[in-house]
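Pasting the structures in now, so scroll down.
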Structure P
Amino acid sequence: MQKEIAKIDKNSQEELIIQLTNFKGYDLIDLRLWTKPLPSEEGAKSKPTKKGVTLKACLIPELMEALRKADKAYKEAKAKIN
């Protein structure tokens, strides 16, 4: 099983791809940076890099909670600056 869930452009050369995968019977979530092909590389596809993290899918709720906390902390810090 390999199912792409989301793509987030990081910049003009990289994107974060989030996938559900399976390895040796374990359901996993993979958050990985992929390099985009150059405009001159017509027909080329994005390629995964070593930059990323793979977690057991059962940890998705904990990851979501951590991201909610990060979002809240970011918004609070930004509000103090403004």
Structure Q
Amino acid sequence: MAGLVLLIFVGVVLKHGLAVIRKEDVPLQERIIASAAFYSLVGVLVTALFFFPFRINSTLFMTVLVMGITEGLYLRHSVL
């Protein structure tokens, strides 16, 4: 059950990241930052499947930091 909730959470963050990247009215610099954060998150998640667990504090911190950047940019440019 907890794994499903985590997958939904990560899926929502990835969906919001793509929404910021595709939005035409967001400034180009922020779209580049959002795309870098989005692809960093995807890279960390794929790498974590094969090489290292999330028990490592630095891995977990960087993952949460990138998710926060992505979600922050989404909220900044949404009407929420």
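Every number in this text was worked out from the coordinates using simple rules, so none of it is lab data. Computed from a predicted model, the values in this text were never measured in an experiment. Cβ atoms are built from the backbone, for glycine too; each structure is taken alone.
Brief remarks on what is shown
- In this comparison of P, Q, the computed figure -28000 for helix-only ellipticity at 222 nm (-39500 (n - 2.57) for each DSSP H run of 4 or more, over all residues; to 500) is attributed to Q.
- Answer label among P, Q for the case where Cα Rg over 2.2 N^0.38 Å, calculated from the coordinates, equals 1.13: Q
- Looking at distance in nm of label points 7 Å out along Cα→Cβ at positions 38 and 70 for structures P, Q, the greatest value goes to P.
- Structure from which 40 was derived, relative contact order in percent (Cα under 8 Å, 6 or more apart), options P, Q: Q
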